[in-house]
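Read-outs: derived from the displayed coordinates by stated rules, not from any lab. Predicted model only: the values in this text are computed from it and were never measured.
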Structure 1
């Protein structure tokens with residue numbers, strides 16, 4: 001005889017709730033498994049069973065309210081509300097722009113206890129956001145019930161924010177049940193569990209950025225050390241970039257805007273020990289070949305830097321996907337990071353993410369440019385920030401000329417850095433490393449001709465590296 005939980009999981013598998021393949025999660029993480037509980041709205045009896053199991057798993061016996069986390073938690077919370085005769089609240093994703101303009105619907109009074117209902121947690125960010133909204137309304141929010149804990153850090157993240165979360169089942173238990181009943185093979189089960197084991201470093205940055213703990217409640221990216229910022233992000237390349245910067249004591253990115261493979265590879269070999277990133281414009285090489293990128297990847301591994309292709313994608317998702325993975329350059333195969341414009345909306349990011357096949361990749365949004373007369377308005381900058389926040393697992397940060405974000409999860413890259421020069425005849429404007437970091441809020445300085453056209457490029461790179469990192473250390477020290 002199957003237990004109630006076993007029967008429920010097998011039934012969920014049979015209707016397609018549990019899927020295996022290559023999926024992009026809400027956060028942007030590429031996953032070999034997807035748990036789509038939304039399907040149960042078409043299976044009332046099964047939805048009732050899910051709701052029963054979740055209610056049975058609740059931490060306490062009595063609650064005065066129940067609130068489903070949008071959106072999949074809403075129908076489950078509705079079933080619980082009607083079956084248990086307990087009032088329900090609905091938290092909207094955004095405040096409505098008409099009528100009462102409420103973010104939370106339903107009747108309640110200060111201090112009432114409320115149980116949150118969620119379908120699945122990865123990092124736990126949706127539960128946290130719901131809890132914060134309800135707490136601002138003076139409700140007593142301590143507990144949440146989820147059906148599936150993907151075991152990727154969400155429960156621990158929520159506990160650190162005073163939210164107790166219990167789950168009906170875990171990824172390990174669910175796979176064990178599916179394996180027991182012949183729904184999956186041992187190979188698939190082992191593959192998914194290995195993925196889960198390798199992807200547990202999720203995080204939630206609180207409303208006041210308290211994940212960057214340097215002794216104050218309100219955190220600013222510019223006040224945080226690189227070491228402390230590693231724990232604020234779930235983006236694998238952001239973590240690796242911070243690690244490289246700390247290990248090499250370098251926040252220098254060299255813009256290698258050269259036209260031959262020999263020049264590019266020579267710069268990578270000579271400057272590699274001193275940089276955290278090498279920025280390329282691969283399409284201006286007159287002799288591009290597969291050997292070029294293979295040699296470049298080898299040099300990046302040898303000298304521990306990331307490759308940053310300044311492609312500035314700017315089309316609809318389907319088009320950029322084809323540009324990213326196809327054509328002459330097959331950029332996804334070798335570039336760790338790429339730049340893109342935010343004008344097309346987040347469909348452009350979804351297009352890029354669809355091509356990664358689980359490889360650690362990321363993008364940088366061009367929010368401001370260093371050229372005279374750039375048309376990057378504040379409205380556009382705000383739009384870029386919103387896109388980044390909605391795609392935290394893929395967006396590494398922003399190219400900008402000012403401190404466009406205080407969020408420690410995101411990296412600010414500032415181009416147009418050079419000593420003793422105010423600009424060129426084509427509209428480029430320059431700042432010194434100190435101005436870029438101390439005044440404009442840069443995390444990484446991008447230097448091109450100041451190094452590549454210097455009489456001694458290596459000596460110039462060392463100077464920019466040392467001055468840039470010194471300014472970063474001074475900025476953090478001053479803020480603390």
Structure 2
């Protein structure tokens with residue numbers, strides 16, 4: 001494969017077309033359905049779908065069939081079929097829905113305000129992961145432009161990932177006859193430990209969460225009258241959360257939330273710690289003298305990828321500090337997010353979490369835990385020798401360094417689904433969410449040079465996928 005020709009084609013496409021499309025994409029507040037229940041009325045998701053469809057149809061990709069699939073009552077899905085030089089199949093995946101705004105954007109930036117500074121394109125969604133469709137089609141287009149053969153390709157771009165991909169199984173079932181049995185699955189919704197090499201995601205954590213509510217009164221009362229008589233609902237919330245985790249260490253307590261870490265993943269974590277060193281935690285915007293949980297970088301990598309972790313991601317019933325009267329409030333509610341090891345069953349974990357929180361309520365108060373999301377994790381199968389060689393060659397060709405391997409702490413529900421549906425497939429899960437990218441948070445950005453190189457690497461792997469079984 002002519003590495004230089006692929007690079008030239010991909011960089012030109014990004015510079016002349018893709019970046020401009022992503023700029024317009026950032027402007028559209030197409031928040032995922034979990035954050036915009038009236039998404040259909042607002043029309044933002046349909047605007048993005050229309051823009052993506054228009055751009056895809058303008059690409060000179062031979063024989064591509066594109067359809068916007070709309071199942072009743074569900075978010076739309078872009079489905080593309082591209083004929084190839086063999087009946088084998090490569091499935092490529094991405095999503096176009098976004099996380100909500102989040103506060104804390106620095107001056108001059110905003111979630112729906114695209115800004116290019118040097119190599120970075122700031123704004124919500126471009127790195128997570130609006131770029132995916134453009135990268136997938138850019139890779140296939142580069143192969144065709146340089147007369148390199150590839151297998152049949154199927155591209156799936158969903159609009160529900162940031163809400164847990166609850167619509168996606170219905171689409172995969174609906175489209176199953178047209179998808180077939182892919183032997184290679186590629187997803188571009190993951191992270192990278194640095195911008196210096198290709199990163200292969202080896203596992204993804206699962207996730208369960210919900211709303212914990214504690215009620216002690218029917219209405220708020222004077223804290224001078226009730227303090228010391230009526231138990232404070234926030235203190236009870238603290239008690240209940242301490243049933244789940246040790247507040248001194250952050251360690252999740254129940255053994256049901258743990259899994260045995262495979263030996264191969266232990267070795268990969270140690271190797272990744274050698275590559276990244278302190279960068280594994282230095283990338284976070286710690287304030288003043290705040291430290292990570294431990295200075296052992298291997299343990300931090302394992303914590304992030306293979307151990308449970310609890311976060312409190314929202315609260316109700318708490319007035320702002322500037323508007324807080326001396327009132328003992330009637331109740332407190334918090335939103336819990338519990339990350340799970342890749343192989344833990346989220347249904348079992350969710351039931352266990354509910355049981356821990358609701359049993360034997362302190363002071364006989366009313367405690368309810370309403371589970372509102374859950375997704376399984378994913379642990380990659382062993383790499384085939386051809387794919388391992390291809391990944392290293394691609395990374396060396398376009399980054400100048402070999403591939404690195406790391407489990408990710410996030411969740412991509414689609415991967416667990418694919419792993420169950422296509423157990424014989426090989427997987428290339430990668431992405432551009434590197435240091436300081438801050439997906440879901442303020443100041444999210446896309447590192448454009450890395451996105452270009454990832455596009456080239458995808459092209460290389462698709463080409464090698466075709467030649468792996470071709471006769472000499």
Structure 3
């Protein structure tokens with residue numbers, strides 16, 4: 001009875017920890033919503049808020065029906081490349097812990113669609129959001145999650161047949177979540193083209209700043225708070241005793257993971273603050289917020305397997321990756337209102353490479369072998385661990401870019417050819433709130449503050 005009681009307490013604590021982590025990750029949806037709302041023009045605030053809600057509710061259904069099964073299902077037909085084709089309900093064992101794991105993974109899945117939504121904001125038909133959210137959450141993202149996070153995935157560091165004897169370490173999803181969302185957003189933005197007025201007749205960028213810095217900062221802090229479930233919560237069990245020590249367990253690694261997350265984000269925010277000050281000549285809170293988030297994105301892959309000092313290097317480089325990609329985007333006339341492609345795609349890819357350079361063998365064994373003695377695993381190149389892990393990380397980057405491009409690219413192109421992707425120029429100039437949602441987000445939005453093209457839009461609507 002005593003042993004049974006102890007097992008029950010352990011399972012209960014692990015379940016509560018996992019559920020609490022899931023709730024933290026879900027809070028990130030609120031952070032996304034606030035960040036997106038503040039980053040767009042006032043005339044599109046209601047639209048972007050609705051798309052954030054849609055990403056969550058549509059993603060919930062698609063992930064429940066299909067996504068979880070593709071990612072983690074153990075039914076017949078399961079394979080290293082496309083999980084199982086059975087519905088998720090069939091393949092979830094009926095125990096409390098497994099349902100908790102489903103909820104945690106669901107919170108990750110709906111975050112991916114939110115990333116992509118930011119890339120195509122302010123110019124996309126609402127029906128297109130419904131289509132791509134369902135497809136991305138139910139099929140595209142879960143396949144990548146299966147590759148890396150399922151024990152039967154071909155890239156998994158927990159597989160019985162490790163790629164290069166290592167597997168790819170993407171602990172909380174720099175690639176699985178952020179790079180997937182960023183590449184999907186890249187294709188959406190490329191196929192739609194820039195927002196009307198974003199570049200002048202000579203190709204020079206025209207400033208189109210978000211309308212509410214307060215919401216951007218609020219969203220950033222909510223995302224920071226949620227990241228403590230995103231990264232440390234990815235251990236999914238807090239009570240795991242390492243066999244060779246009495247003073248270490250997952251609780252030790254969980255604390256370290258929270259610290260590396262904080263240091264990487266803070267370093268990136270600080271570097272972005274001064275870097276943008278040198279480039280544009282003034283301090284910019286919005287740039288700092290994006291830099292901070294870029295550091296979090298980058299450290300998400302290696303947060304559990306690197307030292308705190310290495311996390312500072314991760315954040316430092318991620319800031320310059322983001323700054324550099326934003327400069328390149330302007331030169332190439334690429335328009336992403338939330339910088340989601342540059343932030344999540346670019347910093348996500350850097351995070352995977354960073355892990356292949358700085359992962360520490362002791363921490364890799366802690367995270368993936370529960371501290372077993374006598375175990376040897378490939379680790380970071382700069383830490384003396386050879387090329388195997390870095391090679392696996394590069395393969396993950398290439399595989400994700402290829403898979404998402406092969407699926408989301410054709411989807412966005414099909415929506416474009418069917419004329420259900422982008423709104424008309426008249427609607428875009430008037431604002432999505434008034435053209436698609438019946439009114440502005442702010443009830444005090446006076447007649448004189450409406451876009452100057454509003455009257456033309458009303459006239460065109462009357463003529464039609």
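Assign the value 11, calculated as relative contact order in percent (Cα under 8 Å, 6 or more apart), to the correct structure from 1, 2, 3.
Of the options listed, only 1 reproduces it.
Upon calculation of Rg and Dmax of the Cα atoms in Å from the atomic coordinates, which of the structures 1, 2, 3 produces 23.5, 87?
The structure behind it is 2.
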